[in-house]
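**Q** Next up: some structures, all given as structure tokens.
Bear in mind that the values in this text are calculations on the coordinates, not laboratory data. Here the structure is a predicted model, which is why all the values come from computation and not from measurement. Cβ atoms are built from the backbone, for glycine too; each structure is taken alone.
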Structure I
């Protein structure tokens, strides 16, 4: 009994400290495949296998209702503390290589996601790529403005230089 209370407390803490949680079914995967999955997401997430009743209690304790009706079969959760898109991509890629892994649903910043929405999240570009694109979009108008203001000055200098050369001749 004490072990179950500890597990619920651990899961509740993971729910509260994660910006995204993905509910998966791993029926048929081997222990080595699960270890491989854990390694692939370890930088950004924790992958936890638990009994459905314990997950249900911990989710309610954390105020997460997105998994209601989804807790059946062998269930595991990916608790993302890093980039949720990276974790969703890793789960998608692992599921392609190992079709026995099924991503059922998820929660991102308190918003429930369907399996299809988790797939769309996985298709997004990483945070770094999106930030680089945004920086490029901001840089282009500034470069254009700087060029536009400098062009008349350089043109004026060339005209004055040409006039000076003509007067000297």
Structure II
């Protein structure tokens, strides 16, 4: 399975990964529109921690034995047995935040109620990296990786499933 790895020595805290992620998950698929038109359905699933001197992008590790899946009381957090990708199903999420507390990397966050399209969002919803591939970089490369100017995010094959 391919995974995203962050190289802190190369991160310049530009936050382009965050912008690309939000744009990809926006109804507009465009960064300017996602921010200026206040797309309330778009949330970035990667966030940069740190400051100018030392920073790193934090995103889901798609763990071999994900604690978020283990702790999910509704079954919304699931690990695909074939691809190894850990996903969150907003339709099943009850907003209990157990996945947030169980993730050792702080990669799951809960968005406020009333924000998601299609009738979802009457309650807070857990969201996390879904390894979105948008075709702007290498085929199937996640948008955050494609947007990183310093290649501080890399998408490479991992032997850990």
Structure III
């Protein structure tokens, strides 16, 4: 499984174009995806991003009742506001204005790898978010249990 890792800072031009990091483009290509999907994060002032297979997994693996209010909330917050973006010959995508406004992005962006997904942040907001996450982790000292998996 290809993963989105590391953090990359790029400038955004007046038209909303930004270069997708080369390693992120490689990850998308390895997952046989045709571009990236982005949507406003509903947990932060950031943009959530993924490949199509991740969205498909959200549809097929949910344990929520199809007609539940929770399922409807997820569909509204993710699928109805998602944008499918493909990059140009220079590796750039255009971030829609309403998505940029949600994350307060104007001049620079930070692409942040989060494993199977990634986020796009305004760099100062990312710094604040990262400091808060580090402080929470130090206070809570999460325990991570790794489960052995079989290679088939």
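**Q** Using the calculated result 2.7 for distance in nm of label points 7 Å out along Cα→Cβ at positions 73 and 89, pick out the matching structure from I, II, III. Spell out each step's value before the answer.
**A** On the way: I: 2.7; II: 1.8; III: 4.7.
It was calculated from structure I.
**Q** Here's a follow-up. Upon calculation of helix-only ellipticity at 222 nm (-39500 (n - 2.57) for each DSSP H run of 4 or more, over all residues; to 500) from the atomic coordinates, which of the structures I, II, III produces -20500?
**A** It must be structure I, since only it matches.
**Q** One of I, II, III was used to compute P(r) over Cα pairs in 5 Å bins from 0, in percent, and the result was 1, 8, 14, 16, 14, 9, 5, 4, 3, 3, 3, 3, 3, 3, 3, 2, 2, 1, 1, 0, 0. Which label is that? Intermediate results must be reported in sequence, preceding the final value.
**A** Working: I: 1, 8, 14, 16, 14, 9, 5, 4, 3, 3, 3, 3, 3, 3, 3, 2, 2, 1, 1, 0, 0; II: 2, 10, 17, 21, 21, 18, 9, 2, 0; III: 2, 8, 16, 20, 19, 16, 12, 6, 2, 0.
For P(r) over Cα pairs in 5 Å bins from 0, in percent, the value 1, 8, 14, 16, 14, 9, 5, 4, 3, 3, 3, 3, 3, 3, 3, 2, 2, 1, 1, 0, 0 is produced by structure I.
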